[in-house]
Every structure is written in structure tokens, then in C-alpha cells.
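Down below are the structures I want you to see.
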Structure 1
Amino acid sequence: MSYPRAIFFFLLAFFAVETAIAQTADPTPVKVTSPNGQIVFTLTSGAMPDGSADRVTTESPASVTLHYAVQFRGKDLIDASKLGLVIEGQAPLGTGMHKTGEQTGSVDQTYTIPVGKTSTVRDHYNGVRADYQDASGRKLSFEVRVFDDGAAFRYVVPDQPSLKKVRIAHELTQFTYAKDATTYPLVLNGFRSSWEDEYQQRQASGLHKDWVIGLPLLAEEPGIGWLAITEANIDNYSGMYLRKGAGRFDVRAELSPRLDDPNVAVETATPFTTPWRVLMIGDEPGRLVESNIVLNLNPPSKIADTSWIKAGKSAWDWWSGQAAPSVSFKTGMNTATMKHYIDFASDSGFTYMLIDAGWAVADRSGPQDYAALADITKVTPEVDMPELLRFAKEKNVKIWLWSHWTSVDKYIDQAFPLFEKWGVAGVKIDFMDRDDQWMVGFYHHVVETAAAHHLMIDFHGAYKPDGLRRTYPNLITREGVMGKEYLKWSARTNPLHNTTLPFTRMLAGPMDYTPGAFGNSNRENFVPRNFMPMGLGTRAHEMALFVVIESPLQMVSDYPERYQGQKEFDFIKRVPATWDEVRVVTGRPMENITLARRSGDDWYVGSLTNWDERSVKVPLSFLGPGQYEAEIYSDAPDAVTEATHTSLQKQAVDKTTVLDVHMVSGGGNAIWIRPAAAH
């Protein structure tokens, strides 16, 4: 058979392209299934399928790209989503690649952690490492782990002649929802922020292209499931954000740029590994709250003896404006005021007292004296630190100290050994407000140095948790959330916000939200004020926060006199700050939550509602066998107008009991359940 000359050359070119694609694309994708079989992660090297945002219409080797998809319970959850790294001066790493090897494995192990939402953690997954290479010989490996509660993947770039020093401009990583998901984004003001804002509710198709969205990003795909995108094990890398992608339902990764070169996010050398890109997955949003997947994706603890790492509640002078109406001396950052708060902590059985800004020597003449560079090895004359430390020890209370991060950066080598000598328990470090590669390194340096000197760390002005606390469990909590402090100048941290946080920010890890307001108010009577601030929502709502919000360092934020003679303070004194087990009974973001936590044989249950009056059924099926007694703090009948009023009742219960919990607008409910034989 003969062909016209033009057709001959066309067919020759066609077969050449087809041969190149055959050499590059994989005939079979890599599939990893969760241990329970409900989550399937598929990794493919080939042309993006029809309907995807990055569908390439020209058949060429360049159209072959790494992409992945995720199914949950037999339904598409994440459609084909592109993968790859954009490296300065090179073609994107991830296109035109073929698979050269594949290693599978599985892990099922249990480990303990000194403080957290569960005392033991099961790490159970199926995994794969797939190796790829492009026509120029560049290599890229891709690691996947699929758990029963989610999936995670990361890039591994091995040492190779063509890649030594690497400057990563950005990632090509996409997350394409299978349908128009309802998302709950935290929209941030660029890459330098304290992560302090309200969460919104938007359809994926309605996300704005110029938004910088912080992690975790929660989403619901109705009829399919809930998922949250976040990251784990950020090390020698920059933090990841999300932006709206080119497709209708997709978002894409955006890395925090370096300060010294905004066109580059990461400078490193091969071999290197990126952080894990995490998909938390469940049939209900509460399953995500219960998950420990972020912890599991971090290396084991580097601290052999963790006996000095202790959870506990803390008195705190800053939120109340150092109020102490029962004393005759002038209050402020001085020895007498701090002793007053230490006394309160001791009398209440609290483990800690946090001494906030102003104790160290600094030039505070500027407009932002809190940001003044302080010599944290020297104490201001108004504070007799040796006497405070002696007094606290006598009262069986440990001291935490606050510091601006710039002061820690300058004086860490002198200050941390000194703090250890003083017997300080930990350091609250503030105002980092960024997560570029350098700042991520600062976090690691701080927790490692602190561990060497038996100091715990609480990061404020911080980016979201990434599970570093598994490797360095002395990092017991952090902020990275719009917390109670905002009530001093606004009405922003309200019951709507409180019912959103457990399903959004708290998915990443503990958050120092600083509850404890006992000057409770409804919306009509609330006034923001710096001194003796008010709480927004009912007292029962505020009590429930101590159960719902996870933080092994839990502030009791109001001034001592506010709690005197209040029956509800008995619950605050009793509720633990670390737990053995957690169960989310019911709830939806921005609406309500009922959450139960176990400590030993006792259970604590916290319920919150937004501004809607609400009744919920609370089955106690999580209880063990036998009889229990419940102490139930409910919104009083008049709590909608008198927000400080609660009703207390005791009730015999067992695992068959279903409680009827009624909450007024902005209300809540707090329950302590103990075995009946315990008293």
C-alpha cells in the first residue's frame, strides 16, 4: 500500500509521538487503599483526563504529567489533580515522567504521647513509594500513605547530577473537588499574618482568585464526605497556603515566599523531602476532629525522657488587664500583682502562672512597646523575679514567661539555660507572624534548644500546627487562631466563631484560645473593653470551651476575684488539660458541637451552639459498663438575658442514657461524668 507523501510524514510523526507517550506514560496507575478499604488514592503518570482543568489537547510527551485522584466509599472525592515542582531555571519536575520503580508497605503501630487529645495514638496505614524519571534523566519519587481517616502524599527529590542546589518557585500541587464543595476558608492578609480572622462559608466555585487561604481548609461534598486539606512535618521548607485554581472546583498550593527573594519559596539541596500534603477524610466532620493523622506524619519523639512535660491550667495576668479589685496596692507588671495571681493559681490547684509582656528589660518608649527588643536575661526593677520564683515554688506553682520572638532569637543561647536554672516551666513566644523557610527553621531551633533545657513552648502569633509536637512534645500548644483576646476590643470571638474552630483550625492541633471569661454577656449588653473584659455568650458556653477546645496549656483567663463564690468554678478547677480519648457526638461547623473527652474513668462533655437556640440529643454510648453520676451545668431558663446564670443538676446515667441538652442563643452545656462507685 502506498500513501501520498504528506500523509506519510503525518503518520510518521504520529507514530513517533505515540511511541514517546508509550515510553513515558504508565500503563497501570499506582493505587493505595486504606486498611479499612474505604479510601483509595490513585497516582497516575499520563495525560490529564477529560474534564480536568489542566486537560492537554495536544498529544505530546509534555502532556504526560503526574496527577492523583481520591475516592471515598466508592465515590470520587478528589478528581484528577496535577502534581509537580517548579524549580528555577528548569522545566517543571513532574511532567514527561515514567515510572521506574514501586515499593509498597504497611504500618500498624501504637505510641504514647505525654500530652494531647489521646494518650495513645494508633499509626495505621498502607503506603507506597513510586519512583519516576523524565527523558533528561531527572528523578522524582512520590510517597503516599493512606489511613482510615485520610491520605497524605509528599515529593522526594533524590540526589542526582542534574539537581544539586535547588530553588523552588512554587508547587503545581492541585486539589480538585469532585463537585462544588461547601468550603470554610480562613482568608488571610497575605503570607505575613498571625492567622487571626473569622472563617467564612463559600462554595468552591465562589472562592476568589486573589484570596490567600490558610490551612486547614475544611470542605463538605454532599453525598460524598467531609475533607480538610492541611500539611504535616514542615522542615527546611516554607508553609503552604491555597488559592483558587483555574478549574471551577479546584484549589492549588501556594508556598510562603522567602523574605530575601520573593520569587523563590525554598532554597535547598538534594536530597530533600517536602512536607506531607494531607487530606483528612470522614463521613462526618466530627471524625476529622478525632483524627491524629497530622501527628502520625511526623517523626517519633526526639526527647527520651518526657516526664517533665506536663499539661495544666494556668492563671494569667494579661487578659484581665491585671485586675485585682480586692487588693490595696497598685496593680500592674510588678511583684505584688504577680504574687496575687500566683496565690490564685495555688488556691485553685492550677499547675502554672503565666507572666506576660513587660517583665524583661527593654526600651518601651515606642508606640508598640510589646514589640520592643527585650534583654530576656535581665528583669525590670518592678519585678523581683527571684522572689516570684521562690514564692511560686512554695505555692507549688510553676512559672511561664512571655517573650517577643526577636528577643528569643537574639538571646536564646543565654536565656534558655538561665530559665532552666530559674526553674521556669516554659516560654510563650509571640509575633512571628510568618512561615517562610527561615521562620520554619526558627521554630525547629527553638523547640530543640528548649528541649535541651527542659522548657516547654507555646507559640503565639504563629502559623498552624503541623505535628512537630510529636517529634518535640515540649511544644505543647500554640495560637494561630483569633482567640479570646479579641473581646477586649471587638465582638469577633463569639459563639458563631467558637462553633467553627473545632472543625477548622483545631483539626491541625492544639490551640491556645484562652477561655475562662466569667463576666458573661449576651449580644445586647456586650461592650468590648481592655480592663476587666466581658465574655460573649453564656457562662455554660464558656465552661464547655474547656472541654471542646484542645490545649495542654489551658488558660483560665479572668481575674481571681471574678471566680470567687461561683459554683461553676468547681468545674473549671476540675476539668483536665490532657486526655486519654476523644469522641465527637454531634455537630456541624458554624452551628453546634457536642464533644466528649475521657481522662481515666471520668468523662467530660461540652456542648456549644451559635446564636441559635438549640436542643440536641446526647447519647452516652461511649461510657463503659456500670453506673455513673453526671453533674450537668446547663443554661438557666433566663440565661438568654442573664448570661452568667446556670442550672446545676446531678443525674444517674449509664451507657444507655440519652441526655436532652437545651442551649439558649449563644449558650452551652458542660458535664462531668464519673463512676458512681467513686464517691
Structure 2
Amino acid sequence: MILIRPTASLSSGFPHVTKDHAVAHWGGKFLPTKQNLETKPLSQTADQILHDIFGFSAFRPGQKEIVNLLVAGENALVVMPTGAGKSLCFQIPALLMDRLTVVVSPLVALMDDQVAGLRANGVAAACVHSGLSRDEQVANWRSVASGESRLLYLSPERLMTERMLDALARLEPALFVVDEAHCVSKWGVSFRPEYEQLSALQERFPNAAIAAFTATADQATREDIAEKLYHSNGHTIVHGFDRPNLTLAVSPKTEWKSQLLAFLENKKNDAGIVYCLSRKFTGEVTEFLCAEGFTAITYHAGQEAQIRRANQNRFMSEQAVIMVATIAFGMGIDKPDIRFVCHLNLPASMEAYYQEIGRAGRDGQASETMLFYGMADMALRRRFIEDDGEDDIHKMREHKRLDALLAYCEAPGCRRAALLAYFDEDHAACGNCDNCLNPPKLVDGTSHALKLFSAIQNSGQMFGGAHIIDILRGAATQKILSRGHDQLDAHGAGSGQPKEFWQAFIRQAVAGNYLTINIQKYGALQITARGNEVASGIEGFEFREIKLRKKSRKAKTPRSGQPAISDQDQSLLAALKTLRLEFAKARNVPAYVIFHDATLMEMAAMKPTSPSQLAEINGIGPRKLEDFGDDFLKAIAAHE
């Protein structure tokens, strides 16, 4: 469901355009503009452009309302989940308006892919960036200046130069679109200082509307973006965060190699991403996966740009490739058939986690996510926060965000409900997460908690988990003996449980806010107010049953939502994918720019025999029908 919340009336001196006015272009009526200039009747409607150019028969829920707002000249921040069709929400308004639309994008590869996709549909679009030759940049700019191209893609760094701003001022753009808008906010998951400069656009171009799009923004981030880009004079549109096609799962990290292999057991033919916290670890994981027979490649910021580009292109174009990467990989990755995302380390926050798993299943097909985490991840994340500048308020907020992620990891109930609750959405139990499919058993752990808290309290709340566990298990290390901790009542009190049990128990105590990790005291475990209530007998302590040394192998289940395809159809689908890849390589673009998997699957199921039948398939507009139609019809006929 879309929620449209005007945060304030427009204060630029122009009449406020209501939602009813936003649809005034239908039926050849005149369209109000923010400039209050003479307007012209439009020759096409949004529905016609959607069908005739992009090849879709109907808008997805929420898209048309956003199109109407932008055409009407309204400012808007749009939060839509990955795969919900954000690009069409600003590309169609750009084609409906008679002046330029400037799209601000963070990555060269993303700009190139978007422009390639538009051109494949017969839309004149251009980008200007350092990856192009001088002649290409000049030619692209001329197409914009002449009015041939109505969509111009720029990085924030290129846009905010005086030379570019002066040149654009002469063209009087109608709309600025800020893609990946969470980069604007320092509360966002991928803050880039260059994006903050975009706050000057409204003053520089008072007659242009500003639209911001992102898949990831909590309330604080949304408010910050709206204030920076258009002083909160516009709309905030939140289009539900739920991605029902994603299966959510979390597991404590014990032996990452065996756990990763168990997760990948039925995914030999799938593309996916494995996220790691360090560059060194990406190399180790890649080497391990290759030795196990997987096709795995590495991506991190320490690689040369040429290597990163080659690895990204390979991942985008080939089938069944696993990208092992740090968070440097992912923003703007528009590969629709990523079937899984696995985290081998704890992400930075719930926002970061949501954005990273959102790269799976952009085609709407069933996809899996898995997060493995351990105590070392928690401590390292706390250290990163403490080392991030001197802003205590920022640090406090980031610690709270990490607390929310830890609570999600240890949640005994539905994962989806817990995830969406963070973004202020209510959701019933989903039936498609690990806790719904295999509900955890809750047991009374009060006696264990009292032993743990005693060891922490009586050792001075100055030590990390490893030393506390040694006390509980009755170890006689030099550290214990030199400090007299062998004389504590808690020494040996937990010897009946193995080390792995106490590690998991402490994780749950930290996630439940019974304990905290004090980074300033080198990761010391300290008892919180809630923990003191347990120690005082006011509150009990329930925990998820801890199962030790069992390598959980997920049962193979068919993916829901995929059309039933016979063996013959599977053969045809493979042939269509091969043909698509040939076109993609010839044009040096990702395969999905030619056709998305969903389009090929519909072809394989429908088996069109004529151009008119082929045109009825979603994702095939006139330009693609002209460019590729005959070849795909021949491929289909050859399998009859």
C-alpha cells in the first residue's frame, strides 16, 4: 500500500498542486507546471508510454500515483522495495514532460546500464561521466542540449560543478531525480558527502521539481533527506518494505565453511552474493568456494578499478556466478536473477541488512537469504562505531541500530514481522522464514543467567566473553589464576555446559539487552538494568533452545511463484537465455537489458508464433520487438 503524506505545502510562490490536479493531463487536458508557464496538451498518456515503449500492460501498485505527482511538478521522496519498479516512476514522467529530466546516480555502471536499457526500448537518453571518451561525452551532451535526449544521467560530483550547473540552467530542467537517495543522509546506510551538495539544487533551480528514490530509509533518514533536498516541502511516499519472495534465515556462526556449504547445497546453478566484512576474508571465501566446485569471484574496494569492473561485468552477464564481496559491491546492481544473499559477518544495521538482502529476487521469484553471525562480529561492529568520528549522538544512534539488528538475529518469532516492525510496518507471521518454518523452542534460562551475571559482576565487569566463559567452565588459565578468579563462586559453576553453549547464551543475553558490550573497556561484558532485574529475581530469563554441533541442512523445496515449465519448455528457456546472452555480449550490456528472465519464461510458456503474439508478452515494447523479435520467434519455432 502507498502512503502519501504531504509534509508541507509548496512555498515557492506557486499554487499548490493537489493530487487531483496531478492527473489533469489525462484526456488531453492542460498540465499545470511548477513554473506556472503556458502549458501544452500532451500527445501521450502514462499508460500509453508504459505499453507502447516499455511493453507492459499495466502499472504495478503505487507506480501511477507517483508518476502523476512528478508530472504535476511536486517534490517527493519515494521509498520502494527493490524490484518494485522505481525507475519507471521517473522515466515515464521524463517522457511526458517537455523539458529535461536530470537523474543523479552514484555509480558509473548503474548509469550505463540504465541508459542502455532505455536505448534498448527506443528512448533517447544520455549520460556524461569520466568513463566515457571525450568524443562520447561531447556527443551525449549535444543530444541533451538539442532536446533529442530528455533524460540525462550524472554523478553528484559531475552535476555540482559550476560549469555543469550553468549549462543546465540554460536548459531549464523540469525535474531532478536523486537515485539511491539514502546517500544524502548521514543516517543512511551508504552516506556519501558529495550527495549533501545536492541540497543546493532547490535554490539553484526553483522551477524544477526534485524527486528522491531509495529502497532503504527509516524515519530519521527519510526526514533528513526531505529536509536537505527540498526543505520538507513535498511528499513522502512509503511503498511497503515487504519482499514476500525472500526467505529470511539467521544462524549463529560456528563453523562457517560447513554452514556455507549447507546453505549452498541446492544452489549450484544459481547466481548469488556472499557478503564478508573484510577484504582478506573475501579472498579466503572465494578460494574455498572455488575448491568446492563453485564459480566464485571477488569484489572489494582494494582491487584495481579494471579488475572490479571485469568481475562485476562477469557477474552481471554469466549464469551461476557467486560474487564474494564487501559492502563495496551492490549499490545499483540491477541483476534480476540473484537467487540468494548470504552474510558471513554481521551487517552494520537493520538498514544495511535490508538493503543488502534486497539485491536478491528482483525478478519477483523465490530467493533465499542467510545471515551467520558471532560474538566477534558484534564486538567489531561496536569498535567501528566508536572509531567513526567524535559525534556522540551519531554513535549512540548507530549503537541503537546495531542493537535492533542483534534483537532481530535472536528473535524467537517471525523474522519478517520483526524486520518490518523496524520500519514501522505491522505484519502477521509470514510462514516463509526460519522461525516460522521451524519455530524455536523457548526454555527457562534463569539459573544459567544468574551464574553468568555472577561471573561478570564479581570479576569487576572488566572482561570480555572469552574470559567470562573460562571462569564459568572452571579453567585454570594464567589470567584467571593471577587475578584470583579461581576463588569466585562462579568459577566452575557452568562446567556442565560446553564453550559453544555459553557463547550462544551470551549472544542472546546481549541481543535481549540483559548485557552490553563496552567498547571503551575493550569489549567488556556489563550487566544492564534489565539484567539486574533478573539478578534481583524481579524478572526471569527465557532463551531460545541452543542446539550444538548440528549442521543444519535445509531441505530442498521448489520455488514458489515460478510458472510450471515442462522439460521441453526448460530446454526452450535455456535456448532463449543463450540467444539473449549473444545479443548482450554483442552490445556489451548485461543480459537483463535485452530481456528479463520473467519475459523469457513467459515466452517459453506461451510460445508465440507471430510478432503480434510476441508483443503481448510483458517486457516487450515496439523497439525490442523490432530489434530482437524475429530471432526469438525463430528460436521458439525451432523447439516446436
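The table below gives the values:
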quantity: If semi-axes √(5λ) of the Cα gyration tensor in Å, for residues 195-330 alone is computed and equals 38, 19, 14, the structure in 1, 2; calculated: 2
quantity: Which of 1, 2 leads on distance in nm of label points 7 Å out along Cα→Cβ at positions 83 and 323, largest value; calculated: 1
quantity: Entry that produces -5000 once helix-only ellipticity at 222 nm (-39500 (n - 2.57) for each DSSP H run of 4 or more, over all residues; to 500) is calculated, selected from 1, 2; calculated: 1
quantity: For 0.00 (FRET efficiency 1/(1 + (r/R0)^6) of positions 75 and 395 (r between Cβ atoms, R0 = 30 Å, to 0.05), calculated) the corresponding structure among 1, 2; calculated: 1
quantity: Structure from which 19.4, 63 was derived, Rg and Dmax of the Cα atoms in Å, for residues 339-626 alone, options 1, 2; calculated: 1
quantity: Structures 1, 2, by percent of Cα pairs over 19 Å apart, for residues 523-594 alone: label with the highest value; calculated: 2
quantity: Structure responsible for 16.9, with mean count of other Cβ atoms within 10 Å over residues 411-418 calculated and labels 1, 2 on offer; calculated: 1
quantity: Among 1, 2, structure where FRET efficiency 1/(1 + (r/R0)^6) of positions 123 and 499 (r between Cβ atoms, R0 = 41 Å, to 0.05) as derived comes to 0.85; calculated: 1
quantity: Read-out mean count of other Cβ atoms within 10 Å over residues 179-186, computed value 25.4, structure in 1, 2; calculated: 2
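Bear in mind that the values in this text are calculations on the coordinates, not laboratory data. In this text the structure is predicted, and so the values were computed from the model without any measurement. Cβ atoms are built from the backbone, for glycine too; each structure is taken alone.
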